[in-house]
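Q: Below, each structure is written out as structure tokens.
Values quoted throughout were computed directly from the atomic coordinates according to the rules given, and no laboratory measurement underlies them. Keep in mind that this is a model prediction, so the values were computed, not measured. Cβ atoms are built from the backbone, for glycine too; each structure is taken alone.
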Structure I
């Protein structure tokens, strides 16, 4: 089985027996000495680092728009999703937004310490007048902030 690892994996002491990949942006997020050492040890054991393709990133962006998670996914989140798509891999993450978009794309996920996320769809509701909109921002009717809510 091929795995794509999110940064949270490097903070946990979970054994790794499968082929594993991550992205350069995940490596850049590893500021903790323990996580950096874990990355180095796993790299010596065969962990590979690779950037995803542009086509897969575009598919991730489209799926994130459909699930309502586009505004909360970081560049790193987008990249691990795209790499998992490219490699037909399983994503190892505790990030609920990543898991939600992965479900939409048909990517299997594994949680590290959290319960697995169930697929959800977001709605956007004005905190002032209560109208529903397609995205966050300020309400064009009353000017109040539009908040993300569970559908």
Structure II
């Protein structure tokens, strides 16, 4: 089993449907396509959340979820297969189209992708429409708060 982490507001933490990413779109998915974004470490999950917060916003009512899924079927995108502009902000359509092939093939439950923040680290995208999605388990949820020193 693979353990991954997700930090979100308490009212959304148990929702594993990918509706948030579907509503607004993300680096690896266009608007209208559900994907659950997770990280392979709790620390990376925290950095990913911080990277998307408005300046001077101090989040409260946050939680961290530990999620388990089987190692198979999970795939990984090698760096040499990524478009050159994969890490640009805002995300180029190329990268969303690249990930859409993974989603539409529906071959893999999860896809490991590099983090823009620390490219040697991996985020794991989970496809909530995959036939094996019922093997994804929310194993733990606990309150999470950011150290205030991070906001100085």
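Q: Can you tell which of I, II yields 32 when relative contact order in percent (Cα under 8 Å, 6 or more apart) is derived from it?
A: II
Q: When distance in nm of label points 7 Å out along Cα→Cβ at positions 79 and 111 is compared over structures I, II, which one is greatest?
A: Largest value of distance in nm of label points 7 Å out along Cα→Cβ at positions 79 and 111: I.
Q: Let me ask something else about it. To test your reading of the models, identify which of I, II gives 2.7 for distance in nm of label points 7 Å out along Cα→Cβ at positions 23 and 47 when calculated.
A: Structure II accounts for this read-out.
Q: Starting from the value 18, 16, 12: which structure in I, II was semi-axes √(5λ) of the Cα gyration tensor in Å, for residues 7-70 alone calculated from?
A: II
Q: Which structure, out of I, II, was helix-only ellipticity at 222 nm (-39500 (n - 2.57) for each DSSP H run of 4 or more, over all residues; to 500) calculated from, if the result is -5500?
A: Clearly, the read-out refers to II.
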